[in-house]
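A.B. asks: Input: structures, listed below.
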Structure I
Amino acid sequence: MRASAALNFNGDANVLGTFDPNRREATIVGAGIAGLLAAYALDKKGYEVTLLEERARAGGLIQTQRTEYGIAEAAAHSLLATPTVVAFCRDLGVELAEIRPDARARFILRGGRLSKFPLRAGEALRAFTHAAFMRADRHAEPLNLETWGRKHLGDAALEYLLTPFVRGIYGVQPAELGVAAAFPELAVAPGQTLLGTMLHKALRRSAQNGHNGNGTNGARKQTKQRKRMVAPARGMGDVTAQLEQQLERRLGARFRRGVRVSDLPDAPNVLLATPAYAAAELLKTEAPELSRKLQAVEYTPIVSVTAFVERANFTRRLRGVGVLVPAPEKRSCLGVLFNSSAFAGRVFDEARHASFTILCGGTAQPRWVAATDEEIAAAVRAELMELLGIQGEPLQLVINRWPRAIPQYSVQLPDIWRCAQGSWCAAPGRILFGNYTGQVSLRGMIEQAMSW
């Protein structure tokens with residue numbers, strides 16, 4: 001189950017802990033995206049916020065580099081434009097670019113070729129049969145996604161549907177993800193089938209929409225809104241830059257960078273917006289068991305390489321969002337994003353240049369984080385040529401190495417959430433918030449913070 005706590009605001013959030021409603025001061029440790037969002041939300045709620053960051057710059061992994069040929073993202077590239085996300089960006093002054101209408105295709109690499117359909121006809125039929133007739137067992141142990149996938153979708157769907165999807169998002173294999181932690185909406189009750197569960201949920205949503213007066217058209221409109229993919233026109237770094245500027249203006253001297261926090265602040269409300277391993281260090285004395293558990297949260301190593309290339313070197317038309325690479329294909333990369341195909345403004349001269357982001361590493365190939373620039377460049381050139389048919393040398397490569405990029409939503413993570421709720425976070429004014437506390441996506445974290 002997801003750990004959640006009401007924060008004495010209008011709405012719930014998947015954070016760990018509650019605020020002390022009688023004290024209107026809050027100290028936030030960490031000014032990555034989680035800390036910036038928390039400070040922004042609490043300041044808007046009237047809290048006197050102090051924000052502490054060890055580094056000279058805020059924003060964490062989310063950065064945008066402007067190069068001679070275009071922009072290069074260090075981590076996140078886009079997000080879903082839910083109504084909350086759109087309103088948040090509008091309030092910040094962040095302009096959003098819509099995905100190009102003719103570039104919505106998503107590909108899977110299969111047999112060395114880009115395919116829009118990950119499963120062959122017979123495999124799709126077997127997946128449907130599994131979903132319709134295989135009933136969930138009673139599991140004494142938490143279920144991982146590999147076991148769930150084999151049961152409810154079959155082997156082919158696991159290899160060419162689930163595996164590339166989770167490798168692309170989390171950089172891990174399905175066996176390393178817990179269903180309850182990463183995809184609680186996929187839980188199937190004992191004795192039920194996946195198809196029956198999905199139909200029941202769809203009917204319940206339809207009934208709720210009808211009860212709320214939305215009707216079928218309203219439900220379709222909301223679904224369409226939720227599924228829109230957007231990217232900040234000036235890059236993802238514009239989100240953190242605008243947050244930083246507004247907080248500098250609002251907090252003044254209470255926004256402190258270059259401050260190393262080695263002990264828990266003495267404050268009525270303390271929110272740790274650091275990675276799990278950094279929170280573990282701060283909690284060693286006050287919550288030793290929780291500290292040990294947080295230290296055990298694994299992070300996935302990722303290398304992100306933005307490649308700027310000449311369009312004259314294309315040997316085929318490339319239009320779409322990107323391609324995911326299943327493990328059986330035995331390639332160096334996890335996937336490739338078609339940056340300039342999907343969104344305008346990713347390159348400065350669209351007639352001549354294009355940009356792609358190649359993602360390498362993950363738990364299956366962690367060696368790429370320690371590879372030299374030359375080794376990474378050679379692998380990128382091979383992937384561009386062999387997967388996408390792009391000849392010649394790239395104009396420029398922008399390499400970002402993240403040894404601890406993404407927290408792993410393992411079967412053990414809900415136990416860590418429960419431990420936090422039952423120990424340090426049980427006292428009002430003690431909160432953990434980050435991409436390991438229930439939402440790994442930027443969209444999810446924005447929605448959490450804005451619901452406070």
Structure II
Amino acid sequence: LKNSYVNYTINLDTKQKTKRVTFAMNDGTPDSISDYVRISLDVCKNYSLIVQHCTMDCVSAIIVEVNYTLNNTEKKLGLPLPILDHFSNLSSCVELKFQKDCGSDNICKANLKLESKLPENFTWIVGKTKEVSLNILLSNIGEDSYLTTMDLSYPKSLFFKGISKPQLADVKCADQATSSLSFLNCEIFHPVFKRNSQVEVSISWDLGDAPFEEEFACVSVNVSNKNEIGNAVHNTYNIPVRHGLNVFLKAENQITEVDIRNKAVDETVKFNFQVTMENPYNASVNLTLSIPVKIQDRQIIQLQQESLKHCLKTQKIFKQQPEQKIKDQWDCDMHECECWYFQCELTAAKQDIDLTARLLVNNLKQLVKDRADIVISGVVLFDEKLYQETSDAKDIHHNVKMHVTILNTPVFNAIPVVAGSTVGGILLLLLIILILYKCGFFKRSYKDMIEFEEETEH
């Protein structure tokens with residue numbers, strides 16, 4: 001055996017791509033070394049290893065693999081050469097385990113708890129909402145958690161702004177983006193997130209103004225570790241998304257009075273709805289007009305042909321008449337009214353919708369005993385699942401009502417009353433004079449008698 005050698009190769013951390021240990025003295029490959037030893041000599045060779053800073057895995061054991069072969073340098077005639085056992089494995093492995101504070105079983109059972117929340121009732125209004133923050137509280141109420149990582153995924157329209165954390169919190173984050181999503185990877189107290197520890201952070205994003213195609217923006221938070229027994233926690237938020245628009249509706253002369261008591265011909269009335277709009281995301285916006293045209297099967301309004309020529313008239317809607325008296329106000333929410341409905345598409349920044357109609361006086365005289373209100377309504381409509389009004393002004397209106405007050409009060413003629421009162425007063429005065437005359441009030445003797453009685457009393 002004097003001339004027999006064992007050639008061997010030592011490979012470090014064979015289960016990992018990124019090596020956690022290297023040879024201290026090796027100018028070639030730092031994680032592998034080849035050497036030999038003579039079998040006949042009782043000599044051991046020592047190799048120093050350097051443990052790298054833990055960045056990937058501080059839990060699983062480091063596997064050191066040794067591969068060896070036998071080399072005979074001299075052959076003696078007639079003597080057999082030494083060989084290795086043909087059925088034995090020509091390699092051997094050694095495990096280098098990390099020291100962990102994980103109890104007697106040396107298995108760390110972390111217990112991660114994740115609490116996170118957005119602002120209450122938060123809705124992302126594209127074009128108005130400029131930023132949003134997600135508050136996160138992460139706790140470990142179990143044993144140590146190794147290489148704890150928090151991963152967030154979110155739409156590309158959310159731009160990572162920064163992270164707010166306590167000064168001593170060891171939290172490092174890096175963001176990256178793909179063609180469809182953005183990601184944020186945060187290292188939480190690497191390498192060890194100790195037992196009974198917690199950290200609170202706030203992650204902020206700037207919100208883009210570009211149109212967002214989905215109804216919800218999904219933000220996902222996933223926290224995991226590299227313990228032998230995995231403990232992952234997960235939260236998902238579906239943020240409602242609306243696109244901003246600004247629509248202001250007003251009406252000229254919201255109350256119009258028409259006195260029909262002395263009219264014999266129909267009265268013409270005009271209505272004007274004014275719309276001012278900012279619509280940067282091209283929402284489909286319509287003005288819906290509701291116009292009462294019949295009461296108790298009597299037509300009260302007749303629209304002129306040129307009115308609402310750019311609006312789409314919908315099918316007439318008839319409502320059954322209930323068993324109750326007609327109220328003094330007629331609008332399309334009442335069962336007594338038969339109405340016409342028009343939809344006017346709003347496309348311009350400023351737009352006027354004009355309506356001209358004739359009031360049918362003869363029919364109104366039969367319906368109106370004293371006074372009544374005809375209510376014409378205008379309502380701005382858009383898809384509220386996709387769009388939202390952005391103005392905070394108090395005078396923003398999407399619903400306007402115009403009133404036409406019909407007066408049919410009978411004229412009170414005071415002349416007969418005055419004449420009758422005058423004649424009655426004169427007759428009453430004559431009657432009193434007649435009674436006094438009959439009683440002798442106007443005779444001289446009666447007057448003297450009265451004077452005598454007064455002198456006697458004195």
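Every number here is computed from the coordinates shown, using simple stated rules; none is lab data. Please read these numbers as outputs of a predicted model, since none were measured by experiment. Cβ atoms are built from the backbone, for glycine too; each structure is taken alone.
A.B. asks: Out of I, II, choose the structure whose coordinates give Cα extents along the principal axes in Å equal to 63, 57, 47 when calculated. Spell out each step's value before the answer.
C.D. replies: Numbers: I: 63, 57, 47; II: 193, 78, 39.
Computed on structure I.
A.B. asks: Just checking, which of I, II has the largest value of relative contact order in percent (Cα under 8 Å, 6 or more apart)?
C.D. replies: Details: I: 30; II: 12.
Comparing I, II, the top value of relative contact order in percent (Cα under 8 Å, 6 or more apart) belongs to I.
A.B. asks: While we're looking at this one, here's another question. Which one of I, II has helix-only ellipticity at 222 nm (-39500 (n - 2.57) for each DSSP H run of 4 or more, over all residues; to 500), as calculated from the coordinates, equal to -10000?
C.D. replies: Values: I: -10000; II: -3000.
Considering all the candidates, the number was obtained from I.
A.B. asks: Here is a further query. Between structures I, II, where is FRET efficiency 1/(1 + (r/R0)^6) of positions 236 and 364 (r between Cβ atoms, R0 = 25 Å, to 0.05) highest?
C.D. replies: Once FRET efficiency 1/(1 + (r/R0)^6) of positions 236 and 364 (r between Cβ atoms, R0 = 25 Å, to 0.05) is worked out for each structure, I has the highest.
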